[in-house]
Structure P
Amino acid sequence: MDTLTSMELFVSAVESGSFSATARSMNLTPSAVSKQISRLEDRLGVRLFNRTTRQLAPTEEGRAYYERCQRILADVAEAEAAVTELNADPRGVLRVNMPVVFGRRHIVPIIGQFLERYPDVTMELSMSDQFVDPIAEGVDMLIRVGELKDSSLIARKLAEARRVVAATPGYWDKRGKPERPDDLKAHNCLAYSYLSSGNTWRMTDDAGKEHVIQANGNLASNNGEALLEAALEGLGVVNLPTWMVGPDLEEGRLVEVLSAYAQPEPSVHAIYPPGRHLSAKVRAFVDYLVGHFKEQPLGKAA
């Protein structure tokens, strides 16, 4: 068995946790898989797995070898895909994970046009506000809004927006409009619990000074639309992106304050694993989204 095939077999065994599952996927017998792993261990001079009757787990050396095998196999797949898929028409199942509210408001309404343009593509959408591992979840790409954490994933910016502090006209009439960020301490601030900064709102004035506010209130939620609905009922102040509150600002249902203070911009990114050729279907969808948001920006202004 050649080196690349041995690597594929080893990676499959790590990911499946079973020689039997690897055997089925590679059309081999479990004993053949076990023998190949033993030969690989002999050649490398290390034990790659700890084996028990119930569990198959990589050793420390095995996990290090697994990570390198992943990269090597991905590079090989990318090289092959570069010559076989580069000019291919997008086709197959495209699996995309996205935030619930952003996906429902800004992605789902434009999917029909994409699928009409590429009739050989079918889509599977999953929605979650929590960041997911695209490899573990078996998705081709993620769409995420906001600050990205350091990772090995590749990100391409799709669009930009801005965050605004807003409440209903009736709320401001009753409580008074804040003139400075510190004034928010006297207000009922509705917190988005999935925001990486929690209930800390950061604003920067024209002089570059940062104002850090602990936005306290009697309601927090992991769903931005829930906070928006509560704000529209006059409950308190929200700090939400324009892609969510833009129509309510335009129609006067909400009124922005502290617009002179800049906040971190909740950019929208397409994210996919590194070391893999960007398949025609993923590339087509990313390009489609970039073009759409270029023509119809989420906007830095409401």
Structure Q
Amino acid sequence: MGALSSYEGIVRENQSLAPFTWLQIGGPTRYLIEPNESRQLASVVKSCFDAGIPMRVLGGGSNLLIRESGFDGATFSLTSPAFGQMRRMENTVVCGAGAKLSHLIAFCVSAGLGGLEHLVGIPGTIGGALRGNAGTDEGDIGHVIQSARLLTKEGLVVEVKGADLAFSHRVSSLDELVILDATFELEPGDVRGLTKREQTFWIVKRSKQPNFPERAAVAFVDPDGYKASELLQQSGFNGAIEGAVRLSSTYPNYLIASDGATSADVLTLVERVIAGVRDRTGVQLQLHLEIW
């Protein structure tokens, strides 16, 4: 294990990353590291940096595609409860980046704090939601960020104010190695009213989502002024197939992987679709998937 020998209890070698993704596709990582708390995380990150070991961080895996070659480096999984803690301070909530977005929304609504309930139904962790600026037509998560604590690849903790962060359509400037936690500035409200609002958004969201098994993922980001699903439908790509991967016939912006599916199947399909939609509509689709 070399440079990581002192972290034997939290490091496993040559572990498959496929089970950590919704598509369940992909090869192994050289090291899978599951730290117990932030100081331990900072220590092992510094050790990896000093040893020249490449590093990446897993989120919820809902938009992650891993090639069969895997990742020849250290992959961090922040599933310890220490990375998902939440606490309220008046009209703000501090939340660890490992918490599920759904859990944060429920926590805020039950505390009578509004501003996130329109994001109900979006999968993944707070870290992933922040990095990709998760949002709906009602607004994105970046609008309610007061500050964030980040861990650099050198193992240093830095705090960035919300005013110094840039958020745009499904993009943020949060590009350090690890998002540790974030502080959200919310609006006080009636718990009953917020609960009803959350439920309404949930019903609308579910009406637009398929009831797929776990091996499914959103393929493309909605371009400004368009819906990716409508562009795919108009271009005749609903139900498009490549190997053991297909786009849903009914909800064409969802990729569905079957047994035997490979990353090459996914990449070949999405490249064909991107080219076809561009040729037929003039719109350039962008992948929602992050590719390792």
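No lab work stands behind these numbers, since they all come straight from the coordinates. As the structure is a prediction and not an experimental result, all values here were calculated from the model. Cβ atoms are built from the backbone, for glycine too; each structure is taken alone.
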* Which of P, Q leads on FRET efficiency 1/(1 + (r/R0)^6) of positions 71 and 143 (r between Cβ atoms, R0 = 30 Å, to 0.05), largest value -> P
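Consider the structures P, Q: one of them gives -7500 for helix-only ellipticity at 222 nm (-39500 (n - 2.57) for each DSSP H run of 4 or more, over all residues; to 500) as calculated from the coordinates. Say which. Working shown, then result.
Working: P: -12000; Q: -7500.
This value belongs to structure Q.
Identify the structure, out of P, Q, from whose coordinates mean count of other Cβ atoms within 10 Å over residues 127-134 was calculated to give 14.9.
Numbers: P: 14.9; Q: 23.6.
Structure P accounts for this read-out.
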* Asked: For which of the structures P, Q does the calculation of relative contact order in percent (Cα under 8 Å, 6 or more apart) return 17?
  -> Q
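Quick one: Cα Rg over 2.2 N^0.38 Å came out at 1.03 when computed from one of P, Q, so which one is it?
Numbers: P: 1.29; Q: 1.03.
Only structure Q yields this read-out.
If FRET efficiency 1/(1 + (r/R0)^6) of positions 159 and 223 (r between Cβ atoms, R0 = 35 Å, to 0.05) is calculated from each of P, Q, which structure is the one that comes out at 0.95?
On the way: P: 0.95; Q: 0.55.
Matching structure: P.
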